[in-house]
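Next up: some structures, all given as structure tokens.
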Structure 1
């Protein structure tokens, strides 16, 4: 065995022993974002905030579809100028409806993102507190296998209530 190989083995052994002394925790963030009290409250808040606008948008879409169906039925018997006029009106209505739907979706996504960031910040604060209390060296979010004794998810959920 050469000196380089011997030193490499020594470094690997030292790192392995350092790793075995490390205390590691795990938090299932996806579960926290779905099951926590603040997540559920946030979802309800968003539904309440946007439900009226969503219902109004659905109502407008329904009215537009009815108008299109009526136009398709009446178009063959309408005078050319009247048909072109109604067609332009429907196209304008469709553009307005698409703009409203896009604006609604953008605002909803923005609010969802804001609520998510707030929840993640709260969760991170709690995870840091738990890590300090438990003297953990590391808290992971994703893992192939987690020993239940290292899973902090239930404790985080309780602390978020």
Structure 2
């Protein structure tokens, strides 16, 4: 059920923003990855403890890690159960920004306001296209783009 909720969040037409203040552990980190934008307080920590707890991470969350950091890094993050600082998560490409804790709400609000000022339909269409391409192999992407250059 939790994985379906995350997938629903990922597929919303609206752009979504995760504001991480404190700890994002297990499904909490998976929830953040389901959002389009991820901003964390500098002292936030990230951790996937499922293997140590005797349970595999959900398939959808695992797929998001693989898409975002590749299979080798996903294995490292998920299988070692190591804790990551916000700076490390940013360096891995799992966060968009890290800000001092007191600035988190303001930074998230500024991004939300900027996104809200954009025309909704093109923004929603670009989100859907990017998500589709991210889930699709290269041959399928090439097939989708055939004919683009032939259009007047």
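Data overview
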read-out	value
Mean count of other Cβ atoms within 10 Å over residues 59-66 - structure with the largest value, from 1, 2	2
Read-out relative contact order in percent (Cα under 8 Å, 6 or more apart), computed value 25, structure in 1, 2	2
Winner on Cα Rg over 2.2 N^0.38 Å, for residues 43-122 alone once structures 1, 2 are ranked, highest first	1
Entry that produces -28000 once helix-only ellipticity at 222 nm (-39500 (n - 2.57) for each DSSP H run of 4 or more, over all residues; to 500) is calculated, selected from 1, 2	1
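Read the figures in this text as sums done on the coordinates, not as results from a lab. Just so you know, these numbers come straight off a predicted model, no measurement behind them. Cβ atoms are built from the backbone, for glycine too; each structure is taken alone.
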